[in-house]
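A.B. asks: Each structure below is given as structure tokens.
Bear in mind these aren't lab numbers, they're just calculated from the coordinates by the rules spelled out. Everything numeric here is computed off the predicted structure, so don't read it as measured data. Cβ atoms are built from the backbone, for glycine too; each structure is taken alone.
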Structure 1
């Protein structure tokens, strides 16, 4: 009887000690994040007032609006005297009107996503209270950008999350939008992708983060894996209830393939001398989106380097008395982190 009791207590103590360091209680934000619906301002605009609205949008949205005009819809500059005519032509286009109706159907009530974003940023603020929280600006990107983080603003391209089964998404040209990209264009990914871009912008070296679809490399293969592993561990801290498969936008089958083949994946890096490679093509093939990871079986998911980096950093973090904040500030620690990795 006594032996059973001791065993039961030991199990309880082990369960408590094995609780993830990322499972922490977080207070809600004192004030909700400011939200500006640029998507609705633009797509529901009065076409007879576009001169005035153009001036307002330049003032309110700055570089986001300028980028939208010049790069996303190729309408030139906001200072062009013909910009109101070009905006009218854009807004009255039949395809844009169809897309607008689908955006209204999916995102007219943004409340669910607003709540998710506020909860996620509350967790981020718990770890990094010194970093200013963003103004949220949902917008239409003409299928160019999932997110647009700048200064104290986080733009979110709603069209990139319309839904993988939406007809509008299915009609996007496959040469620019292969199936693996369309699979991720789902509303459930909106909050994760928004936080991901904010994390990368604020915890990378100046100018290092490129955008939400292509990721930067570090000095060599290993340091790149560790860099992305740290970013993904912070995302796990922000979304502790989200499965690790969802964190990487992997299917359960893809996640299980990674877990089953982890020793093989790492051995592959050793065998082909990739671990300290400075070949940018080799590095990019492991960290950027793809139908699979080049050099590995086609059952492998894309961005496998980020997953592998996450596994390395997670092992190091769980076995050392170090805060998440300190971990992200450390530099040139990739070999040290590797020494704790047990594939």
Structure 2
């Protein structure tokens, strides 16, 4: 089997990712190194980064070096000789998927009659949080599949499977767009210099990870899409003015995220909307202002003296296995 340097580097990345998956010795080190890019709580995302990026590079090498894949290569080139069309389709697919993810978040809240700009936590049987600012609706589809198979994912890696009943059938959209983004992204790699292919594969992998886990405003999506925009618009010879449009686009994404954060801000009080609570929960440690029962929904208002992060962590533990879930308003300024 003939393989070039690009393919070899991809194979090394895949083997490194599998090594990290199979052992626990490097978990903390890998998580620490990749945290600024992935903002992940485990080595799961780091393994995905290595395996997916390696897969793109290896498959690109095989398309270019294996003779029996020559007809495929010719069809790809006939549609887009420079790969730009595939690159453009990849950007469109990722952005549309992320927007659909935000709409699914709004649908969940519309179903229960709460504000669209809230955090939702499914708590039965385990806790999974999601919000328009960091969505797990698509992650839950694959998490449910992994949970059903059993033993596929290490126990300490959070799959988000408990969110699955709230997001189907709409979240099945990812089953269509994820393979499409991978295929168009793979074909967009070709006809580039080796270094550029590595950078595109890296940015593409980050963006796809963000598309599935985190959504439009997540760290990997913003970084990955930012790099993809830059690599799409720059030309040779390079001029700094070529960076204006891609940076403006990613700035608009970040600005829209900030606008939503501020629009959903509630500094006056914290409202907790609990869905189908079937066991009592002790909230004596909080300054509860009011409690209202509406059928199987309990609306609790409390002051915001405790930070959002601390409150959310406590409520995750308190309501897990005692309710189907809850919504929580946020105080944007509590994170500073």
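A.B. asks: Work out the source of 2.0 here, i.e. which of 1, 2 gives that when distance in nm of label points 7 Å out along Cα→Cβ at positions 52 and 164 is computed.
C.D. replies: This value belongs to structure 2.
A.B. asks: For structures 1, 2, which has the highest computed value of distance in nm of label points 7 Å out along Cα→Cβ at positions 220 and 236?
C.D. replies: 2
A.B. asks: Sticking with this one: A value of 17.2, 56 was derived for Rg and Dmax of the Cα atoms in Å, for residues 124-251 alone; which structure in 1, 2 was it taken from?
C.D. replies: 2
A.B. asks: Relative contact order in percent (Cα under 8 Å, 6 or more apart) computed as 15: which structure among 1, 2?
C.D. replies: Source structure: 1.
A.B. asks: For structures 1, 2, which has the highest computed value of distance in nm of label points 7 Å out along Cα→Cβ at positions 260 and 308?
C.D. replies: Max of distance in nm of label points 7 Å out along Cα→Cβ at positions 260 and 308: 1.
A.B. asks: When log10 I(q)/I(0) by the Debye sum over Cα atoms at q = 0.10, 0.14, 0.19 Å⁻¹, for residues 36-147 alone is calculated, the result is -0.35, -0.64, -1.04; to which of the structures 1, 2 does this value belong?
C.D. replies: The value was obtained from structure 1.
A.B. asks: Quick one: helix-only ellipticity at 222 nm (-39500 (n - 2.57) for each DSSP H run of 4 or more, over all residues; to 500) came out at -16000 when computed from one of 1, 2, so which one is it?
C.D. replies: 1
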